[in-house]
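J.: The following blocks contain the structures, represented as structure tokens.
All of the numbers you see were taken from the coordinates with simple rules; none came from a lab. What you see is a predicted model; the values in this text were computed from it and never measured. Cβ atoms are built from the backbone, for glycine too; each structure is taken alone.
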Structure P
Amino acid sequence: MSNLSKTDNYDVVIVGMGPTGLVLANLLGLEKLNVLVIDKFLSPYDLPRAVHLDDEIMRILQVIGVASEMEKIMRPNLGMRFVDADNNLLLDWPRPQEIGKNGWKPSYKFHQPDLERVLYKNLKKFPSVEIRKGFEATEVKNEDEKVEVTILKLEKNDVCRVKCDFIVGCDGARSFIRKKMGVEYEEMGFFEDWLVVDIILKKDRSDLGLFSIQFCGTSQPATYSPGTRGRLRWEFALKDQKNHEDILKTDYVWNLLSRWITPDEAKIERKAIYTFKSSLAEHWVKDRLILAGDSAHLTPPFMGQGMCIGLRDASNLAWKLISVIRGQSDLSFLKSYEIERRPHAKEYISTAIKLGKMLGELSSNSKKNKEGPIHMKSLAPKIGNAFSIKEEEFARSLSLQPKLSNGQYVDDIVGYKFCLFLSEDLASQFSGNNSNIIVFNSKDHPTIKEYLEHVSTKALLIRPDKYILGGAKNLSELNELLSLEFINSINNKI
């Protein structure tokens, strides 16, 4: 046991050290939970995977304390275009370059190994979080009040056992934890093999542009995605039955790229064949076993939302685990995680499927093209309805992040806690005093006053994951909102 950890009893064991597992560990570390994170790989996977994140994800990174560091090594994303074989514009999805309602630009390009390094380094700030590389969960026993986890230290073939309140499988599409839960995927109908090629430029090719381009209306749909610091990605739909070994041969890959770039101008960093899938785990929570990230869902990459969906999982789950572990809520509270996150993830996956199908269907002769290009808008679905509260239009949506009168943004003050926006007149009647719910009086902050007026309410209660729990137009409604069991428990256990 001494080779593994300081204790044999944890609040949470996280299996998998990709972005979802690292974000979840950071959020739990902020609240000083005892966490063990294990991963079977001894060294980081230093090749590109995810290349896009949005402003909601930046808010999660802001709460953790790494957003500014990441911003320095990312670049704003200009947007995405669908074009036909003759370069006619079929679909346009420009992304604004100004700071938006979430306090960040709406969309960024990044290099996933950079994010993982930053998140991993940040974990070292939290003494309550232990990291073990080269360790694999080999057995899970779900007991009444604990989970017993058998862990194998791969290098020495040593086995030990620890107990935890919860185990979270962030262990990808082939998730061991999902298998132990006996949970199957719901298949959503998209299943295609694609060749993904990442290159690093040797020469300037700024003429290729900074928009992502989806090439439609040809026998082999393709995607161009510019990254950061000289990295570019192309993806090619594999429509024929050519042998995968032949497809991965360097000469064949350069032949596919020859329309845009040559070996004199760039070197191949990675070439791999992926099966783009659309799948949702049928259940995400079973007793004390929980799924997050790719273990719970798989999406085609056409919206750049695969990793983002997983980080939203972590942000939604962490505060609920904290509430249950601290005795503020009972075990059934965790059902809200699946109720809220599963339909939200499904909405993103469904839209990505539609975009993927467009790659093969749109052409310059299409009716839609004759009417002008399709104009895409950002997707912002509501989370599922898990709590019995008075339903307002703004409820279950991501809150805005107002800039305060002192120049700071709200999330910098709130961190990973609840906060309450109050109108001046309602604040004068409100006597709540709770260090776990941070109150902002619109009298002191014009941007909050403007926000409340915009949604026609006097109060907004915002959760740690920045989604709006509910609103109130008078003191009675506010007291009713704050009397929800898990909110009331927070009030009573300071």
Structure Q
Amino acid sequence: MSDVLHAAALTTLADAIRNGRLRARDVLEHHLARLARLDPPLGTFVFLDADGARAAADAVDARVRRGDDPGPLAGVPFGVKELEDVAGWPHPRGARVFADAIATTTSTHVSRLRAAGAVPVGLTASPEMGAASFTASLLHGVCRNPWNPARTPGGSSGGSAAAVAAGLVPFATGSDSGGSLRIPAAFTGLVGFKGTYGRVPRGPRYVGFPNVRSYGVLTRSVADTARVLDSVVGPDEHDPLSLPHPGLSYERALAALDLRGTRVAWTADLGFGACEPAVARVARAAADGLVAATGMVATDARVELADPEEAWRVLMAPDLLELYAPFLPARAADVNPTLQFLVAMAAGLGMRDLARAALVRDALVQSLAELFERVDLVLLPTTPIPAFAAEGPPPPTIAGRAVSPLATVAQTYVFNLSGHPAVSVPAGAVDGAPIGLQIVARRHDDLRVLAAARALERERPWPLLAPE
């Protein structure tokens, strides 16, 4: 097994380390060697703490030798998205103006992963402040997709996705404010799950004004995602919107949930977007296969939502204004032009603009509440296009129609505003580029989302790794 450790499931590695069949140090060294060989042209990691990782792996092995249980993620190496803080590590967030920042706290998410035995190895690349659907920054340069280095792995958790798809680590953390877990998962053939808002607690630092960002991980299977989720859910006093423990093990409950009779709605575009026909065809075929394989029931429910793009932009802008006010305009050359635009927009907002955005958000929540009275799941393409050029920007047209620069995230940011659980799981490929099927359920029905994703990966097996 030692020569294929990078292709092994997270659950397989952790169980083998827990029972002494593998050493955590050997698993780590295998991945570090692979990272040293394959990462330079991809640009997935922006900081590496190999010595700290070795110390953590050795501690796991010592616990196993003593007969102690090191935890459900025992010895599994992982990357941490650079927007998430780890005390003592750099905390640049892809920004030149924060290039020298050092984190003083560790996120609850990472702390719980460590407590479950996982071994953090370093920080993965993000666009500046996560404000793009492709991963490139003035600070770190361009991150590339291991399926095709000319294409992006998506954003903003692109470094994490590329690292997992290339087999550099078995999993990596991400955050999702508008699709930043699901879009990279779709572009790199991975599983990217955003739980019901509050499912994975945030903090201990400020968690953001609009309450749209969720933490999660990029993995190669739903079972791996469920194992990690079981290790991090539950309330945290630092996050007032964190949810109670669900009272179950997602990993164990996946096999027990019967999806027969689950009512499903299909949409290619949520009623307002644009989607490339080839992407819609592949995603629809995956959706139809999933329904047929599980005994779910396809309905004729129409998904017709109003586009909340402006409200999403308005609600996201105040935090950026607060962060960048000390640096603009003096250091404009060091700030991404998109962020400069958003900061300038935020400076011109008034209280009525925020109130109107909140009303649009509420109307979206009400529309989805009515929809989920008639259906249990909504299936749609995760993204309207396959992965585009690694350097960006997103294409200005989709399906022959001029679109907003945010059209790439139009299928995903809706569910950040509403707080619904959503997952992207591989659906197939268009012109050799992976695309994802997004599965969405009513709030708190996270298990159904994961169970449907697991059924799809069984119905449509997908390569565990990008080809080398």
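J.: For distance in nm of label points 7 Å out along Cα→Cβ at positions 40 and 56, which of P, Q scores largest?
T.: The maximum falls on structure P.
J.: When you work out mean count of other Cβ atoms within 10 Å over residues 32-39 for each of the structures P, Q, which one comes out largest?
T.: Top value of mean count of other Cβ atoms within 10 Å over residues 32-39 goes to structure P.
J.: P, Q: which one has distance in nm of label points 7 Å out along Cα→Cβ at positions 24 and 48, as calculated, at 2.8?
T.: P
J.: P, Q: which one has Cα Rg over 2.2 N^0.38 Å, as calculated, at 1.02?
T.: P
J.: I have -8500 for helix-only ellipticity at 222 nm (-39500 (n - 2.57) for each DSSP H run of 4 or more, over all residues; to 500), calculated from one of the structures P, Q. Which structure is it?
T.: P
J.: To which of P, Q does the computed value 26.5 (mean count of other Cβ atoms within 10 Å over residues 16-23) belong?
T.: P
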